[in-house]
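Below you'll find a set of structures to go through.
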Structure 1
Amino acid sequence: MSASHKKRLAMPRSWALPRKTSVWITKPRPCGHPIELCMPLAVILRDVLGIAQNRREVKRMLRTKAILVDGRVETDHLRGVGLMDVLTVGEDHFRCIIDANGKLRYLPINAKEAASKICRIDGKTTVAGGVTQYNLHDGRNILLDDANAYKTGDSLRINLPEQEIEGHIAFESGATAYLIGGAHVGTLSKVNERIEKKSTMQNEVSFEEFGTVERNVFVVGDAPLPGIEVSA
């Protein structure tokens, strides 16, 4: 099996594609997103958006430098485009979200929305010189001198393509959260309480009518997300 392909029957359940039309499917090159939360450009342009008929057409489109991911020209057809990423094809923009069925969708957004994205802080570490490195959900890292500026679980709004911080959304009671896993995946709900465990168990988050583990929660504030419904 090629390193760039996997069997279609074994592709992630989050990929909204038929499983029995062929044996193989392109898989994304390793990137900041887990494979369950991203799809390769070749598959998105050909099978999801229907902009290209085959991989040759995808590569031809990429050579025109009219395809951008998060505001930057992309020429790798195996590049993974994942949760919250912005895909630009000519004058059209798309945001990657996960819907109520747990499927990745690339839905149209306007140019203003395409100028920024929300990133969750998944961790932070101290690097050389005492600088704090904030590790974001999409694999990018932001360096800041202040180790207490933001907390793990908070979200940052960054502008594109500069990647400068233009907003902060705290993970706290009353914050609007986007559920990216669990029984309520693909919906928005208000955080009731964040429950930190003093053990190896995962932290939990309670909402008005349900609860889930912290990894399923992505605070987004009032950020517009295409096709996302509000739950209890």
Structure 2
Amino acid sequence: MLHDQSHHPLAGKFIVFDGVDGCGKTTQLLEFEKHLHAQGLETKRIREPGSTPIGEEIRKILLTKRGEGLHIRAEMLLYMASRAQLVFEEIRPALAAGITVLADRYTSSTLAYQGAGGGLPADEIRAVAGVATENLWPDLTIILDISIASARRRTTKKGNLHQIGLFQDRIEQRAALYHQRVRDDFVSQCSQFPQRYRLISAVGSPAVIHKRICTATDKFFRRRK
């Protein structure tokens, strides 16, 4: 793999894949990483919460029954604590080295799940995120959009071992309306921040969705050159 790729428009960029659980973001992130590797780019792949020893411990609290009884504000702050550790331990050093960072979720998820879903004000979440990350925002957030019904079918499909996520953990127990508010907020974020977001339909085959992502990403960064 080439390490001197400073001329490439995606070198040293921070790109987030997000959306409701079951939208296929993890699969698409992995495919996009292969796409970047084929162009000689070095990447760092991370997931939220987690990707650091401290973050993984926080993840066990947030996404298992150990977190039962956790107040929504405490939940948000734990996500931010994991994020703060991740930014300073992994993300900032990688970006400084010219490595492209690909994240499976980021503050966009907190805004959707603990904000729109949980009832916390978006401006408060953004303020806390600014403190936690020293205002490190992604260059691009890709939101993969799919109906809640389709997402749930994907996650519960027999034999699908790669889609175990929020629908299988503590957060799954929340009402269907909660998940709809989450989806609606992801879409709303794209409308609010078109300079930093792209909304991609997650309907279709993985190959078709991957092509949509590559096309949208190429246009996005070429315009910013």
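Where a number appears in this text, it was derived from the coordinates with a stated rule and is not lab data. In this text the structure is predicted, and so the values were computed from the model without any measurement. Cβ atoms are built from the backbone, for glycine too; each structure is taken alone.
In this comparison of 1, 2, the computed figure -14000 for helix-only ellipticity at 222 nm (-39500 (n - 2.57) for each DSSP H run of 4 or more, over all residues; to 500) is attributed to 2.
Highest-scoring entry among 1, 2, by Rg/Rh (Cα atoms, Kirkwood Rh), for residues 139-178 alone, is 2. Of structures 1, 2, which gives 30 when relative contact order in percent (Cα under 8 Å, 6 or more apart) is computed from the coordinates? Going label by label, the one that fits is 2. When mean count of other Cβ atoms within 10 Å over residues 11-18 is calculated for each of structures 1, 2, structure 2 comes out greatest.
Of structures 1, 2, the largest value of Rg/Rh (Cα atoms, Kirkwood Rh) belongs to 1.
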